[in-house]
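Colleague: Just below sit the structures, each encoded as structure tokens.
Where a number appears in this text, it was derived from the coordinates with a stated rule and is not lab data. Bear in mind that the values here come from a model prediction, so they are computed numbers and not experimental data. Cβ atoms are built from the backbone, for glycine too; each structure is taken alone.
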Structure I
Amino acid sequence: MTTFFHTAEQREYILETVGLSKEFRGFVAINQVDLKVRKGTIHALIGPNGAGKTTVFNLLTRFLKETAGAIIYKGRDITHSRADSIARLGIVRSFQISSVFPHLTVRENVRVALQRKHGMDMHFWRPARELNRLNREADALLDEVGLESFVNLQAVELSYGRKRALEIATTLALDPELMLLDEPTQGMGHEDVGRIADLIRKVAANRTILMVEHNLDVVANLSHWITVLQRGEVLAEGSYDEVSGNPQVIEAYMGTAHG
């Protein structure tokens, strides 16, 4: 792999894209996106529907192959890395739709993720006592996300907000350095939004988070830096105060979000 970073300033960025572009049969979905995510921050990627936010996530995690550009992670070019190698590098993603196993218990869901971490993916046929050694580690993660009292409940019985908390626990089980959260508060009521926002702030204490989020209150309260996309291009970047006062952003995004 090619090493790109040399200066101390450049090493501050855990993730960078250079001219990242994606074309679908003549339609340019992402056009020359330069993204810099500073290590140890919560970085929000926002924009109106169709701006290309999820496409960027799909490119970063190699669910899609770029048409042009480069992806740099911790100073190394990962543009041609396979999707299954991305998590091993420390980049782990959640999705817009909760992806927990509904008929496994809360603890079992986290244990599945831990099996992957420990190289036990294909050990489902092993006696339960051999997998029970993961319980302590699973329970510690559930305690971190506030689900310690739900360990034996089936995931299907959880509220939507707590399912998202469980998904974050399974993400944490893979020891991510960079967490990509795709619409973590989508579809939630006010109470659940507050709970998940607090959880994101908590788990970001020793990690970097890049999140796509429509809830501007969450973005304002959590984000250190914001990149605004419009029609697949970077429209603006900066703090919430900077981007929310940008007339182009107000027209393209803020106005849409508030009416």
Structure II
Amino acid sequence: MTTSFSLAPLIAPHGPLRVAINLGNPVLAGLDAATGEPTGISADLSRRLAAQLGLKIEWRIFKKADESVQCVRADEADIGFFAIDPVRGEGLHFSPPYVQIEGAYMVRIDSPLQSNHEVDQASHRVTVGAGSAYDLFLTRHLKRATIVRAPSSPAVVEVFMAQKLEVAAGVKQQLEADAQRLPGVRLLPGRFMVIHQAMGMPAQRGTQARAYLNGLVEDAKQSGWVAQAFVRHQIQGAAVAPPGYPAQD
């Protein structure tokens, strides 16, 4: 992709590139224990964009996806990293996705549940991170089960265990890690949804800014950069999004 410093004022009109990073999904982002700086594929993509535009970065760090969404929607950040969802689309431009992530269910080892389609029953309480993509999806699709919203995605299993709920829902990789450290739990096979993770910017950015962001993501996928980031950050279970998936406003 051609470097274009001239586009910097269109993408980051306030000076530095202000980046909203959500720490709720450990597959995508975290904090470096030594420096306190954001790390992970989301942070790497931010640095890639900033370098192309010749800008410094100002980080906006959040623990919940919904807080990150609100920050970008309010133009308090120039870019963020979000699961594409129709509820979130208002006030945002989504790039094509760069990563696909599976959502899974966790139950106790003695649960009678054996498959994902058995979860939506009136006797079941499903906990999910408030405002997360999984919350938005399940709010639309679960018709009988009760949704219990944990304060954040990382708190889902804690709420699931403490309140003795029937099901926990979230990032498959995170639930798999929790299942390895906690006795008496297991994951239901397969997935109940696929998250299409994209970059986002305020909707008021112009056509050129949107096209540049879209091109950045497509180039990162097609050049192998995203796949290399998976290796660099030891990401397992996620997939590089296919090329050509349309951006969404």
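Colleague: Comparing structures I, II by distance in nm of label points 7 Å out along Cα→Cβ at positions 191 and 215, which one has the largest value?
Modeller: Going through I, II one by one, distance in nm of label points 7 Å out along Cα→Cβ at positions 191 and 215 is largest in II.
Colleague: A further question on this structure: Can you rank I, II by distance in nm of label points 7 Å out along Cα→Cβ at positions 151 and 239 and just name the one with the largest value?
Modeller: Going through I, II one by one, distance in nm of label points 7 Å out along Cα→Cβ at positions 151 and 239 is largest in I.
Colleague: Another question, if that's okay. State the single structure among I, II that was used to calculate semi-axes √(5λ) of the Cα gyration tensor in Å, giving 34, 18, 16. Kindly include the intermediate steps, with their values, before the conclusion.
Modeller: On the way: I: 32, 22, 16; II: 34, 18, 16.
Computed on structure II.
Colleague: As an exercise: Kirkwood radius over Cα pairs in Å, for residues 15-62 alone, calculated from one structure in I, II, equals 10.9. Which structure is it?
Modeller: II
Colleague: Same structure, new question: Output the label of whichever structure in I, II has the greatest value of distance in nm of label points 7 Å out along Cα→Cβ at positions 31 and 103.
Modeller: I
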